[in-house]
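Each in structure tokens, the structures are laid out below.
We did not get these values from a lab; they are worked out from the coordinates using the rules stated. Treat the numbers as computed from the prediction; the structure is a model and nothing was measured. Cβ atoms are built from the backbone, for glycine too; each structure is taken alone.
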Structure 1
Amino acid sequence: MTLTNLRGIKSGVLSDLTGLTILVGPNGSGKSTVLDAIAIGTAPDPTAATDEAVRRRLSRQSTARWLFPAQLNGPSVLRVSLSTYGTRVTTLTWKGSSDASSTGRVELTLERADEPGILGHGEIRFSENGAVGSSWEGEFEDPQLLALRVDLRFIDMRFGAAGAPDLADVLTAAKAEGRAGFAREILKEIVPSLESIEILKLGQGFGVALVNEKSAVPIAVAGDGVRGLARLALELAAQPGGLVLVEEPEVHQHPKSLRMSAKVIVAAVRRGIQVVLATHSLELIDNLLEFAESTKVLDQLSVQRLLLTDGQLDTKRFPGDQAKRIRSELELELR
């Protein structure tokens, strides 16, 4: 993936993203921007992915203009190579004032690098309070272009339930995939009395609850750690394939539940899902390395260390076996 002019990154390249890619680096090194770039650059509907990237930062004074560098010097261009399937090029152009105001719109186009012509185009219109409308017209229905379509899921653990999908829908999808039982067994490590995870009538609506012989506890009122682990396990279980992006899976996690988080992530990689995650947790990395080695997928793991200097994204990639050898360096950085 190459990206230019997205948030604080003027230019950068990430090469050879593996089945499990771990992004590390200090605050401000571009990890979140890289995840946003991958999401927008691979989404079936780039306008929706761009809108979601903005919504994840609604506390920002500038919600749309903030997507671009302070000094505008051209559009944002995200170029993503999809294995042997071809290369997608997504271009975002800001149409509005050049100051911090979010009033304006973002125009998007999607092209295929090796063939002329626009595959899709759209726009998002913004007011000072966020997006007020969007449109997208794409051509993924063409069988020749289906190879460029990515089954994408973004799991942002930093803000709890804000912007998270309805867990009842996620549990239903996990059951349809036949993997809800695996999520239950993961949670049993943290909640030993757990017998099942069910959709129950809760008040005036329906919600997901942790059920045992004596009680049913809505996940919504469970502790942050239990709720976070449940969401991560169920969302990964519901994903049939494709790509999953995870922002800081360690948030609110006790060391034992953090270990279970690593277990569900590696299990997803083992069944063919590509996972790219950003973390500040050395403990999570240790657990991921351990489970990857014990399940013989260490060759599918890599660590990408990011550093952002004057807008230039520098990356250093370490395959799984090297990541184990440079652990002391990672410890100095993450501690």
Structure 2
Amino acid sequence: MKLPELKIGSFTARIPIIQGGMSIRVSTAALAVPVAECGGIGTIGGSAIPVAELQDDIRQAKKSTNGIIAVNIMYAMREFYELVIGSIEAGVDMIITGAGFSRDIFKIGKKHNVPIVSIVSSPAFACLAEKLGAAAIIVEAAEAGGHLGTDKKLRDLFPAVRRVISKVPLIAAGGITNGFEMAELMDEYGADGIQIASRFVLSEECAVAPEFKETFLQAGKDDIVLVQSPVGMPGRAINTPFVQKMARGEDVSSKECKFKCLKKCSYKYCIHERLNKARTGNIEEGLVFSGANTYKMKETLSVREIFDRFVRDAQSVYREKKSMLSSTSS
């Protein structure tokens, strides 16, 4: 059985996959464009970068594809509204936002006719997002990489949100690594689509240093741990030497705040600096955000290969189930 399309606002993704918007230049146009070309929603990570740089990346992406380009902007960013307006001015198709909750973002989206997609981790916030005008809702659970809004696993959290949301598409996110899991969440749990991020780090098009990807490839299950972010939320990352220093209670703080990127920051360490170090290959001193199931992925593929495998495996499950039902009834 063919996978259903994913409709968000006036946009229709042929394949119901949203590529997660990983910030500090992990998800750029270089990754978002091939995702959009494959029929999914390509997402640029728009947090903690200059507005002008984000606009340039969005414009580059829009020139390179007729597919759907979104931007992910964390509400925790000091320049949240400037990044939102800048993205709209640059012609982004939709805005995905989480790490806090903004009521005003829905008014801005309505004014400019830009769909707003909310990332939530509870039924209460899902209901609020739908009431305020979210065009779609992403349910992000504890298996996700980066900042986490819950300790509940996806298959426990998603049904609770599904029961209270019926008017807008509901997308599952957190720890999804293959098409069989995609089929399970869509067919058995009622998801309208999925969002995946870590799988796309291990794509040929993701513009991070080879050392970053190698850290993903070498990670075992026990190497993926929770850390405390200066944002004030837990985060999921690989246990790099930097993370080990934090666990031992060593001082990892920066001497000064160079970026002033967050509305609230504990200043325990500079997350912008540490994420950027990892992205550029300094794993010793860097923070490598990662989903809980990254250890299951042991090869780097092209974006096209990732899509082909997800779609093939998901559709094979649908076909098997359909065939089973037919044989049972005959």
Structure 3
Amino acid sequence: MKARYRTLLSVFVALAGGTPGGGYARTVVDMAGHSVSVPDRPGRIADLWFAHNTLTIMLGATDRIAVTDNLPSARPWMYRVAPALSRAVAVTGPVPNTETLLGAGVDVAFISAGSPAELPLRRSGFPVVDAGFTDAPSMIRALDLTADVLGDARAHDMARQYEAALTETIHRVRAATTDVAIARRPRVLHIKSLVPLMVDGADTIIDDWITTAGGRNAADGIVGVMRPVSLEQVAAWDPDVLILGPDSGKFDGAARGGGWSALRAVRTGRVYRSPAGVFPWDRYGCEFLLQILWTAQSLYPDRFRDIDMMSETTRFYHRFFGYDLTPAEARRILAAQPPEEGR
């Protein structure tokens, strides 16, 4: 089977007119437990999970992304912060055209768990690495895996720096809320989409940042992401806090016959919209660290007066993305607004 795999691979590389970066000399074990042979230092990557692109960018390998599934129209900050991404081929749809990857000379492809692209890409001979993650611990494992695949010291160093910063942030936030009894912690409902109405439940990175920041996920009985619910169900939960996804749509408390206005969170003015930068902070990207801080300050403003989200955001982008935000840019990210046109 291995011999057949390598034969197929050599055929496709020859068709592409390229040579794999350094030969297929290493084996990594991906997040699904697959052993995958990868080049010593892959020069051209297909990054086929929206969120994983943020890890690749943070690890200093933007210029190696040859194919991406992120579009400038959907992720303008990603392209602003990592302009080399504009040289990549942007693809749409769950399964990229094999000819596109061959034409781009791709050495290795990153996907998420359950991606419909996995089987076709494996059959075509591409090394496919499942780098999907669902929570903070698995994100760190995926980050280390990505650094291993990239095969350079800089990537490993940045992965260690991020892990240390995330650990410090989690300890900082938990120390400030440790005396708050579970029963007294605010019940937070995260809304991915208003129309149709979808929320995020347990076993997700969303649940991770809610609980780490000192809240409780109000979506009792819901497991997984983007689960459809009714407004009647939301009313039954009656959360203390609503956190809207940055792309969830416009919130109108008077909509749906005024059903929203009856909620405790709306009556008390505790409806917030998550920031969005290189990736939406509330989803599956490395800005998860910033989302923890932002949420903690939103839930406990008195306990986190010392957090300046403008400064935290600016420092993070400088350290982990190598990009110096202007004050205006930092404000727009925190307000979930795209970059200003022409700048």
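Computing distance in nm of label points 7 Å out along Cα→Cβ at positions 36 and 252 across structures 1, 2, 3 gives 2.3 for structure 1.
Can you spot which of 1, 2, 3 the value 126 was calculated from, given it is volume of the Cα convex hull per residue in Å³? Corresponding structure: 2.
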